[in-house]
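Undergrad: Given below, in the form of structure tokens, are the structures.
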Structure P
Amino acid sequence: MLRPGDWLSRKQEGAPLAVLTAWDAPTGAWVAEAGVDAVLVGDSLAMVALGYATTLPVTLDAMLHHCCAVGRGVASVIAEPAAQPLLICDLPFLSYQCSADAAVAAAGRVLKESPAAAVKLEGAEPETLAVIDRLVRSGIPVMGHLGLTPQSVHQLGYRRQATDPVRQERLERQAEALQRAGCFALVIEHVPASLGQRLQQVLAIPVIGIGAGPHCDGQVLVTADLLGISACQPPFARPAVDLRGQALAALRQWVRTQRDPTRAAETEAPHCSDPAPLDR
């Protein structure tokens, strides 16, 4: 496992980091077998897997439920824990903003009740910095997140962030503050590529971009966006394959076949009276 403490060495070596999200056992297995450095159980699962319009409704209990499922998926393809990618879990909305004590309790549950070895949280307000400091001093690795922060959707929307020099300077100061607070890495989302490159140069910790240009220390994507599963793609995520379209085509073909009795009979699978046991 590439532990949080190893990420600084990867940046110094110039070795790019690859991170993908997962929300259940199958997606956990897919991204682990693909060879990612880290698997992020992001609160984006509220939208990707649970059907919410934003990330805000997902609860800590739900995040733990999905994180454990992802961990089982990872373990199903990589049995040796030392060889598994780092598993990071998002702290959901209002699980860490209310107080440092509440944040420690929430992050502590993640590390105690799931296979995750680190948490991610959004923002860099003074209260958030105090929370990060407390978490890190408690032995809980923290990944920061700036730029487009989905938990602030009602303030920021989903539009591109830090598009002018004043806001870029403010975000750079926030990034430096997160580094001082002890974050082992920083996700920077939907900002100009020039800002992503500058942060990569000025910060000692790895900068992981998502819609922040190619010059970061690594990249993270929501796997549903990469695979073309999402009904609505973000502007910075070009799908590598149209799985949604392919799945719909296959399902519609199946429905058409079932409504044609002669064709349905032709496509029935042969009956197996003594199926071989599945190798799990």
Structure Q
Amino acid sequence: MRRINPDLLFLLPGLFFIALFYLYPVAVIVVRSLLAEDGGLTFARYLKAFTAPAYLEAWRNSLWFVTASTLIAALGGTFVGYWTAKLPLRLKNLLLSFYSIPVTLSGLVVAFGFIVLMGRNGVFNQILLALGLPRLFNVYSWGGLLSVFPFYNIPLVALVMTPVFEQVGRELVEAARASGARGFAVWRYVLIPNILPGILAGSSVVWALMMGAFGTALAITGFAKNLLALQIYSLVSESSFDLPQADALAVVLMATSGLGLWLLARWERRWRR
């Protein structure tokens, strides 16, 4: 009789946790989205998710918003990580500890903070009005949302990219410059090919977080901006309660997030090779 490795027993709590708090809820969502009122199988809710104008617009808005947010975070976090990696050790460790603070803050707190700063009557607009200039900041627009989420995402990518730049080392950059590479050529031919797996790994984290971004967007814009997460929330609210349709939209959101993560992981493996 084959003996069971006792070390596998230590995996049981983790497997139980995954099954209870991840697999079971996802299975319930999928089953409920496919279950018709008469107990049969139906795909009508998924058809509605991709044909109803409001849901289709929400999916498109979420896709481009998450893509734009991920690109901003990847670019900003990469350059912040590059700058941080060149600092003295004590200062670098201090900044890395500060970079982790935004991730721990509540989305509502950050949203109201940006409203105080960039709202219609926020600090920045009041300063402009005092100087006789028109209001320039509008946190309630798409541009406003794109300016809020980098507060979380750029430090998050910087935490990933700083060790990457430390691993690449200054010697590689100095060797490229000694070989005649200047300016952007150093980034294009030396740094980017070596750090791209790290950029894609950091982008994967941001993509997954942004697909489910909800609290900050709701606090800033309410339902003025049509996003998939906000549509799901509206379907489980008291005004328009439709839990099976919300389940279908949740599956669409998870599938979109999973597809993006799969593409990023595939590119990451390709560049790592």
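A short reminder: the numbers here are calculations on the coordinates, not readings from a lab. Since the model is a prediction, treat every value here as computed from it, not as a measurement. Cβ atoms are built from the backbone, for glycine too; each structure is taken alone.
Undergrad: Matching task: 1.00 is the computed value of FRET efficiency 1/(1 + (r/R0)^6) of positions 31 and 87 (r between Cβ atoms, R0 = 25 Å, to 0.05). Pick the structure from P, Q.
TA: Clearly, the read-out refers to P.
Undergrad: Next up: Of the structures labelled P, Q, one was used to calculate helix-only ellipticity at 222 nm (-39500 (n - 2.57) for each DSSP H run of 4 or more, over all residues; to 500), giving -22000. Name it.
TA: The read-out comes from structure Q.
Undergrad: Can you tell which of P, Q yields 27 when relative contact order in percent (Cα under 8 Å, 6 or more apart) is derived from it?
TA: Source structure: Q.
Undergrad: Taking 5.2 as the value of mean projected area of the Cα convex hull in nm², for residues 127-206 alone derived from one of the structures shown (P, Q), identify that structure.
TA: The read-out was computed on structure P.
Undergrad: I would also like to ask the following. In terms of distance in nm of label points 7 Å out along Cα→Cβ at positions 79 and 167, which of structures P, Q is highest?
TA: Largest calculated value belongs to P.
Undergrad: So distance in nm of label points 7 Å out along Cα→Cβ at positions 55 and 119, computed for just one structure, reads 3.5; which one of P, Q is that?
TA: Answer for the origin of the read-out: Q.
Undergrad: A value of 5.1 was computed for distance in nm of label points 7 Å out along Cα→Cβ at positions 175 and 231; which of P, Q is the source structure?
TA: Computing distance in nm of label points 7 Å out along Cα→Cβ at positions 175 and 231 on every structure in P, Q gives 5.1 only for Q.
Undergrad: Could you tell me which structure in P, Q was used to calculate Cα extents along the principal axes in Å, for residues 191-262 alone as 67, 18, 12?
TA: Traced to structure P.
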